[in-house]
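Below you'll find the structures, each written out as structure tokens.
Derivation of every value follows stated rules applied to the coordinates shown; laboratory data play no part. Values in this document were obtained by computation on a predicted structure and should not be read as measured data. Cβ atoms are built from the backbone, for glycine too; each structure is taken alone.
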Structure I
Amino acid sequence: MNSKEQLIHKFYTAFANADTKTMCECYHPKIKFYDPVFGLLKENDACQMWKMLIEKSKGNIKIEFSDIKADEYMGSANWIATYNFSKTNRKVINRIEAQFQFKDGLIIKHTDDFCIWEWSKQALGFKGLLLGWTGFMEMKIQKQSLTTLKHYQETTLV
């Protein structure tokens with residue numbers, strides 16, 4: 001395993017252990033994170049998102065990861081998050097393909113790609129089944145997720 005593959009492995013091992021401090025140490029200070037639920041998060045917002053998600057899971061999140069590949073500049077991994085969505089308490093099994101870019105030995109860009117419709121069917125139930133595939137619903141999910149993150153940041157010591 002090369003150093004960038006080790007970095008990705010360290011990130012997901014920390015995630016599986018609910019260790020957001022170590023996760024964030026893997027990120028460059030200028031990190032850009034993107035996924036279909038939150039959209040684009042930059043810098044400290046990305047770390048705060050991981051902290052919020054782990055806290056909201058109350059230790060009931062299972063992280064599995066595999067297929068870590070990387071060279072000096074780019075990397076990838078597959079991972080699965082299994083948890084109950086906090087707003088509905090519905091079980092979600094989210095299969096994610098992650099892409100990474102590196103700078104100064106750290107992750108500078110992290111993109112998680114998954115089917116928002118599959119996620120919304122599990123997390124939101126019937127409403128997600130009917131509307132989860134639409135751009136309107138994706139924008140609504142992102143807006144709500146960003147509002148939740150902002151509220152979390154305002155009510156915790158950042």
Structure II
Amino acid sequence: MRIDFFLQQSPVFQTSRVARRIESSLNAALRQEDLTFSESLMLAAIFLEKKTVRPSELARAFETTRGNISHTLSSLEAKRLIRRRIDPEDARGFQLELEAAGRRRAARVVGILDRMQSQLENEIGPAKLETMLRQMNAVEQLCSQLTRG
């Protein structure tokens with residue numbers, strides 16, 4: 001197609017393409033746990049916190065909408081991995097707790113994600129990964145500036 005050259009040269013398109021492919025690979029790696037990448041991140045976040053977590057905190061941490069968080073949490077609830085309970089300090093909100101099965105699954109997921117990170121660092125090197133992340137952030141900031149006018 002005529003647009004192929006543009007797409008190959010576009011950092012925005014290539015970043016999007018790479019992100020989709022990485023998420024697909026991660027979903028395949030996490031399939032053994034019957035979880036998507038998004039569900040795995042939510043479980044890991046709840047598991048790693050020392051205090052109870054609110055959905056709004058997850059939305060801020062993952063830079064997404066509360067609606068997206070709610071959808072993922074509903075899926076985790078249906079799988080009996082978490083439960084939402086009314087926040088005793090604010091009856092308008094919820095606190096999230098892991099069920100026993102959720103704690104076990106979260107521990108395995110954290111292990112899977114940690115091993116993947118270690119393999120990336122071993123193959124590519126921590127310095128190159130850090131440089132890549134800085135460059136990606138620079139592209140993101142530039143795109144943000146360009147779209148603000």
Structure III
Amino acid sequence: MEPRMHLFDREIGAKIGKRMFAVSQVIQESPLPKATQELVQLRASQLNGCGFCIDIHTKDAAAAGETAVRLNLVAAWRHSTVFTEAEQAALALAEEGTRFTDAHHGVSDETWAQVRKHYDDDQAIALVSLIAMINATNRLGVILNNQGGSYEPGNLATLAG
């Protein structure tokens with residue numbers, strides 16, 4: 001199936017995409033651990049069914065040294081032993097921040113307390129912003145029918161123009 005539209009083919013789409021990428025760059029450069037960033041983006045993308053983003057974040061995480069075991073267990077992180085308490089808190093926040101309407105009524109106080117136990121103010125705002133941005137990106141990808149499978153690790157900046 002072909003994409004319905006390419007975001008960067010029109011001036012307004014290119015402007016939107018570049019600004020979204022710029023926000024993502026700020027988050028990437030934050031003190032939030034890179035492994036946590038990729039795991040969170042992967043989990044939200046799984047929940048949203050965005051094959052394009054799953055492809056990107058799985059391949060970029062693997063290229064950065066993430067293990068296949070951890071990548072394979074992200075979908076079942078609650079039933080695995082390979083994630084730290086801090087990563088578990090971030091994954092719980094990603095799930096609750098992604099599934100407002102179908103499974104949650106926002107982020108629980110318990111999850112927020114776990115996030116604050118493991119992440120300082122800068123890391124926490126980066127984490128919240130990351131979850132917001134990946135959800136927006138997933139929605140663009142799914143609505144526009146962007147397909148996963150052909151992404152080359154490290155090429156995200158090239159895709160963003």
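Compute distance in nm of label points 7 Å out along Cα→Cβ at positions 3 and 91 for each of I, II, III and report the one that scores greatest.
Numbers: I: 4.3; II: 5.2; III: 3.0.
Once distance in nm of label points 7 Å out along Cα→Cβ at positions 3 and 91 is worked out for each structure, II has the highest.
I have 1.7 for distance in nm of label points 7 Å out along Cα→Cβ at positions 35 and 67, calculated from one of the structures I, II, III. Which structure is it? Source structure for this number: I.
When helix-only ellipticity at 222 nm (-39500 (n - 2.57) for each DSSP H run of 4 or more, over all residues; to 500) is computed for each of I, II, III, the one that comes out at -20000 is III.
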